[in-house]
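The next part holds the structures, each set out as structure tokens.
Each value in this text was obtained by applying a stated rule to the coordinates, not by laboratory testing. What you see is a predicted model; the values in this text were computed from it and never measured. Cβ atoms are built from the backbone, for glycine too; each structure is taken alone.
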Structure I
């Protein structure tokens, strides 16, 4: 039997109903914000390259670098071989740091050498996906969890290390201070198996209406 996926509307219907029933505080947020416009990233490599470029940068700066990076390749994200064949001076000119150039190179080499088979990830349990991606330089647990949500559409992902998520929880549950990871896990115990939907609504509760979540 196929695993539920965030790309399916009925999963959202069930998930929202479950969260409203089991967590009234979160249910109020869901009712106030309304339906969530969600679309999966279907290019695994492109999503990971984008996530590396966006790491530790404000959205405007990251988008500017991403756009200059894509200009090297006629407005597109390159394929792994194409990236590996690019002279580093062109990559640096786009604004990529030497560290991120190495990260994307490591990702590209692993794919080209067959060490990392991205398409195989959709068949693996979530913890195995995290383990596989964590082997790549520059891709840690948080980035792997974003991949699970936004690329694979897994329904029960809880990024407990995300400070923005815990800040949103502090506000929603009217806590005196930001919850620890352990406290946050306790707060989320009734969200399963729809932690990803709860996560997306918590992020959205912190946004300005015109600013979509970008990982």
Structure II
């Protein structure tokens, strides 16, 4: 039996071939490079954010028995459409653009991922955006959505909130507004208990900052 997917052209389901570690590493290296080259060049939604979401996804995924291969690809590609969103006049959600770009990219590779796994990856990416209002159908989609929100909490989340506001030429009032309208509500929008545990560890610095700054 020929186990070389590069030669056979066979559709492989990597759930059943996790022993092919080097192949997975090769795929993920290509995905990581593509994500880096198509990321925003800032600390708010740039590649540093992508890497943190990736690590959070794996942390949660390992504890829940999720498909880590699907999670890794989904997390790395979840924001690749942001640059195109910013430069587009069509007002298409970045998650939809990211899903389209991910699908096109995966189709260009010299090997095939099973259709089931690919559909899960695309679903994870499209559904991670809260504003898209898509029902999360898989464990991996719930994990990615939660991991993306968790990166908006804690010290790094506070840094991103302030950076985002400054980028939009806002001030203290806009920081408070962003905290009240979005950040302070994120914990209740998480899908998994494991994610809520992480949020509880991160929320104190956000609340302490908010309670102090709103009285200035």
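Brief remarks follow.
- Answer label among I, II for the case where relative contact order in percent (Cα under 8 Å, 6 or more apart), calculated from the coordinates, equals 19: II
- Structure responsible for 16.6, with mean count of other Cβ atoms within 10 Å over residues 65-72 calculated and labels I, II on offer: I
- Which of I, II yields 0.75 [FRET efficiency 1/(1 + (r/R0)^6) of positions 121 and 169 (r between Cβ atoms, R0 = 35 Å, to 0.05), calculated]: I
- With helix-only ellipticity at 222 nm (-39500 (n - 2.57) for each DSSP H run of 4 or more, over all residues; to 500) derived as -20500, matching label from I, II: II
- Read-out volume of the Cα convex hull per residue in Å³, computed value 119, structure in I, II: II
- Of the structures I, II, the one that 1.8 was derived from, the read-out being distance in nm of label points 7 Å out along Cα→Cβ at positions 137 and 161: I
- Answer label among I, II for the case where distance in nm of label points 7 Å out along Cα→Cβ at positions 89 and 113, calculated from the coordinates, equals 3.4: II
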